[in-house]
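What follows draws every value from the coordinates through simple rules; no lab data is involved. Computed from a predicted structure; not experimentally measured.
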Structure I
Amino acid sequence: MPNCQNCGSFVTAQYARVFTPSDLDEPRVCPDCEDIVRDGADVRTARSPRQ
């Protein structure tokens, strides 16, 4: 079962398949991450607090 590389939260296989680059098995960031967001092919620090 895949986990987020940033916070360690469980993510579904479908989420990992859609949001993970083909060379990685686990996503770099997930919806539970409060401080990091996806930005195209990269991840970055959130510009404002997420709710």
Structure II
Amino acid sequence: MRYLLALLAIALGVAAVVYGEADDSPGLQFLGALLVLGALAYGVRVVRRSR
């Protein structure tokens, strides 16, 4: 379940980056990139704790 949450956050972040690029919005691209990086860090943390 936690993996699914991280994957959904990554997908939302990627969508924000793509939409921000189309709309020429650097702020939305930055927030999307932060969301992707945060979700990746969370996913790595979950995997490392489960082992």
Structure III
Amino acid sequence: MAALIFFAVVVCGHNFRKTWKQKAPGWQKRAWLFGVPAGVGLLMLGFLPLKL
């Protein structure tokens, strides 16, 4: 489960950074769309106990 969360965080983080650097029209909404799941995923990995 942790590997799937980590994969989602990496994909969302990469898309956030790409959106931020390009700054096409409407980039702030897309940055939020990718940034929030990445942040939530990192918090989940840090604070939720994950079983083996």
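Annotations
- A value of -31500 for helix-only ellipticity at 222 nm (-39500 (n - 2.57) for each DSSP H run of 4 or more, over all residues; to 500), calculated from one of I, II, III, originates in structure II.
- When volume of the Cα convex hull per residue in Å³ is calculated for each of structures I, II, III, structure I gives the greatest result.
- Taking relative contact order in percent (Cα under 8 Å, 6 or more apart) as the criterion, the top structure among I, II, III is III, with the largest value.
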